[in-house]
Structure I
Amino acid sequence: MVHQPLRVKGAASRLLHNWVGPFKVAKLLGHKQYDLQHVDRNSVTQQTVSNMHTAPDEMYEGEYEERVNRMSTLAKGAPPPHLKDDDMVIVETGNGLYPAQIGQTLEDGTVLIYFWNGQQGKFKVRSAIYPAYLEPSATKLKEVYTYLPNAAQEVRPIWNIVPTDSIVGLGFTTESKGGKQYLPKATQQMMEQYMKKDKSDKKK
């Protein structure tokens, strides 16, 4: 396992899981420094012993080796885009495509993201988009979409950790119009083509 503290807005670090992995040792680089390869992905990271910890026990004998072998036999797609903290991206979720902002790229090949959405939680490719937050109410947390979160909302951004292969296309910068943020035209066109192709594939 590799130590990498998560940086989630408003969340106490002691409540977050600060280890990612598991990894296998791919190569000894020098004194106490290794190339480590994630057992479920092709991601490789260089780490020193001081930043490493023994992985949890296997659920059954040979589990990790089986996962490494399964990963190595998967067809390799295009490499993930070059991602930087604060980049805007489009993420494919189980409920469709949504804009999000990169909060942190992790050593295991995953990314911490903060979701954006359309007004009233209805995302449309050519409509304004807003950062998404949770707001306490009398009975439950409700989603709100605003550029100016209040104190209660600001510490509750809607976030998730996703694999890089769930990110569609490259990073981008939003366009500002009339005080609102929009997807740039190139991203709008990419999304419309992607959704059209996805719809066509589902009909086959």
Structure II
Amino acid sequence: MITGTPKNITILLQRFPYPAYDDDEFLVILQPFLPLVLVLSFLYSVLSIARTLVTEKEKRIHESMKMMGLTNMLHTTASFITFLALISLSMLIITIMLKVPLFPDPQGFRIAVLPKSSATVLYFCLLIHGFQLISFGFFISRVCKTANAAAISSSIIWFMLFLPFPFLQPRYSILGSKIKILWSLLSNMGICFCCQVSLQLIMSTFFF
């Protein structure tokens, strides 16, 4: 009703969307670069595993072990466990580097690269990647006959298996589940998709 009498009107404003959310632009930038950093960080490990196995084959170490009564399966298992122990330590260091707060933000607080992700899940994903990394090194050692050829071919093939990801990463939301599973069978695509999904979950505030 219009009375002509002035009244005090209180106006309450709040920003949309509500409630408050974290707009971390660093995670957007990290999406294409984190998988690349992980692939390059394991490049020397793949090269070293393949070269070590082929060197043993060149020096006839397997035959020497067989002459002493050690079966081929037992020797392969021992090599796999040795590489797995070293890779597990590397994965632990990477997990610590991604989870421990090291870098100060503009407010002076120290923040981690992935502060809201689970360290256990992150280490488990990296450990699975370590299993297939070692398996890839064993595969290259069975194909190549010299240590130098194994080192060169393993490094080239390892990086080539990453190349489809820059083309699939912008189209991840429109890819079907079967297509994603088929691409994940490649050595590096699985960990790349894992980084993609985890960063998307962090940005959408549905943390794992």
If FRET efficiency 1/(1 + (r/R0)^6) of positions 122 and 146 (r between Cβ atoms, R0 = 41 Å, to 0.05) computes to 1.00, which of I, II did it come from?
I
Taking -21000 as the value of helix-only ellipticity at 222 nm (-39500 (n - 2.57) for each DSSP H run of 4 or more, over all residues; to 500) derived from one of the structures shown (I, II), identify that structure.
II
Where does the value 1.4 come from, among I, II, when distance in nm of label points 7 Å out along Cα→Cβ at positions 90 and 194 is the thing being computed?
II
If Rg and Dmax of the Cα atoms in Å is computed to be 19.6, 60, which of I, II is the source?
I
Using relative contact order in percent (Cα under 8 Å, 6 or more apart) as the calculated read-out, with 31 as its value, let me know the right label among I, II.
II
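A short reminder: the numbers here are calculations on the coordinates, not readings from a lab. All values derive from a computational prediction rather than experimental measurement. Cβ atoms are built from the backbone, for glycine too; each structure is taken alone.
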